[in-house]
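Just so you know, all these numbers are worked out from the coordinates, no wet-lab data involved. Source: prediction; values computed, not measured. Cβ atoms are built from the backbone, for glycine too; each structure is taken alone.
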Structure I
Amino acid sequence: MKGERLLVARKKAGLSLRALADKAGNVVTPQAIGKYERNEMAASPSVVAALAGALDVDAAFLNADSGVRLGQIDFRKLSRTTAQDRAVVEAAVIEHVERYLHIERLLELGSAVWQPPYQRCLVATMDETEEAAERLRDAWRLGEDPIPDLTHLLEEKGLKVLVLHLPDTVSGLTCLVHGRNADAVPVIVVNRRHGLERRRMTLAHELAHRCMSSNETIDEEKAATRFASAFLMPASHVRREVGKHRSALGVDELMETKRLYRVSAAALLVRFRDLGIIRQETLAYVFQTVGRRWRSEEPDPIRGGSQAELPTRFRRLCHRAVSEGLLPKSVAAEYLSQNAEALTA
């Protein structure tokens, strides 16, 4: 049994060493499990079977080489995110990326390569952050129009996008995943529990961390959020659609405009404030009156948001591997969280 595999499975299950020992029927002590994870002691087949059953994984999973580890991980999180939440997320990312790399190896494909659009830049002001977002749009020849499917765009550019069921306290993260004999793979992970509007902002926020960093004169998280807003809602386009200065805004207009950019109503209003279209007093008034719940409950969410803009490349590669006889349907179904009967290949 490979210690790193046991550690990943335990973290994903959210179990402590004591809790895993109890769930496995106390056939082994918590101290022994710790030694298994550090590869300081070998487990008998019966113990491996008991641990696999407790963790709801195959014994083969615990015995396989992983070859995948996380590096340069950067959570976008709320202040109440716990160490346990982080551990669960990290384990889920390792598992999913490992499957992704496995499929690419089966198909003898090189992993989609992320080519930075420009040398990672250092920003010191919000104006420079806006410029970095504009520079990225120029490098990718996106023009000024809204981006219809941000997930598809990032996959095209070589980023692996994972939409996973994460703890509510975790919006997303970006990290580099190091595979066996492979270059580091950049990954962006977002929370499937969140609506489409929030997921798009998280994706753009994590993209910012891949393209820029900030010095001590500006908060890096605030800069990344500003980059995300500028990337999804280009200043010139917003001013052309909404106007340069507004003293009043109607709810119907706001709902139509948020659907145009596929962002949240709250993010849209903050963008208006940042661009000087509305004053801070107007923003505060909206959030105190008609929009008092908009920062926690999305008004008029985009239809089909939970199923919209999901990653497709991994799913396509799984179906291809099944079609070419390289991957059993049962394994593909497990990878895709489907019933084997649902696979038509």
Structure II
Amino acid sequence: MEPGDHLFPDLDGNEVYFLDRGISDRLMRKNIYNGAGEELVSGTGIWAGPASDGGAFAWQDSSSQSCLRLAGQAIGSCIAAPRASSLALSGQRAVISDSGSTIRLLDFSTMRSRMLDSYDTPNMRYDPDIDGSTAVWVKERGYAGQYYEPLIVSCNLETGETTYLTKLGGGTASSGGSKYLRKHPSVSNDMVVYQQKINEPGQQWHIYAADPTSYGVPLVQHQSDQVNPSLSGNLVVYQDNRNGHYDENGQWLDDWDIYLKDLSTGIEQPVCIRPGDQINPVIKGDTIVWQDYRNGKWDVYAAVLASPEDHPRLALSIDQVYWDSYADYLSGRLSVGYLLTNNEWGRSC
């Protein structure tokens, strides 16, 4: 890819959208299989996005214009909105969080915006996501001035009904704050996953499924941090720092990698484990993109999940068969020296 950092990737089919932050901000699009990057928007200063879906992409520029451009259009349709810290898109509707205090719906089919949730203090409403007619975000709910609890909420955009997706009243930590911390909900087909941790020293972030009858259902709990989940159907991808380590100066390096878990089978597997950090994963269908620092600057990488018939076929050849001792022979214990050979293709990230 070109010089400059490439940030905040999103997917739409085989097209990846990302922010190229070089001399000026540029929104770019590139087919993951071939072709050069295509410049879509340039020189405006990008505050949020890009987000993409159904052939369209959305962003917000430094003039506080949140814009959507449909496939085949040369210019976008824009709605004035406060400066956004995040933006998510589904169809022609986007949700944004501005100053962490307001969740706002932008409907580009009607060119109207409306407030979904708000509070008069910053950092109380944040991390929105949207899938079809469902929007989700984190809402800090106060308990008589004692503490604020971050709860996952959803809104039916057709009826306007808002629902708590996590059980209320989790209690306080030793510091006096909320016992539970929650961030980054991701919604797909009415299922919501997010990151959560106990608000105590030494505790890690893990991936949970939202459940209004509990304080969250654990999905991934390793002795490390799992953050920034992205959900598509039964597949969830996330960052994991289980390979973190201390460098030669005694400085801890998180060394973020990308992992995938199939919630229907419970099988977890690495997507990309390379030197440098891999962060901000997004999965849609069978394709995953992420932001990667292996070359000393941020680039965008992609991986496509293979169907079972596309998996490499491994040939097993046995070089030697022997028993370590006569006692092993009598017991039936067999040691085998073997070689696995990949006779077809295979690629690492």
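A few remarks follow.
- Origin of the derived value -500 (helix-only ellipticity at 222 nm (-39500 (n - 2.57) for each DSSP H run of 4 or more, over all residues; to 500); candidates I, II): II
- Looking at mean count of other Cβ atoms within 10 Å over residues 149-156 over structures I, II, structure II comes out largest.
- Given 1, 8, 17, 20, 20, 16, 10, 4, 2, 1, 0, 0 for P(r) over Cα pairs in 5 Å bins from 0, in percent, for residues 109-276 alone, calculated: source structure among I, II: I
- The maximum of distance in nm of label points 7 Å out along Cα→Cβ at positions 45 and 93 over structures I, II, that is, the highest value, falls on I.
- Structures I, II were shown, and relative contact order in percent (Cα under 8 Å, 6 or more apart) at 9 was computed from II.
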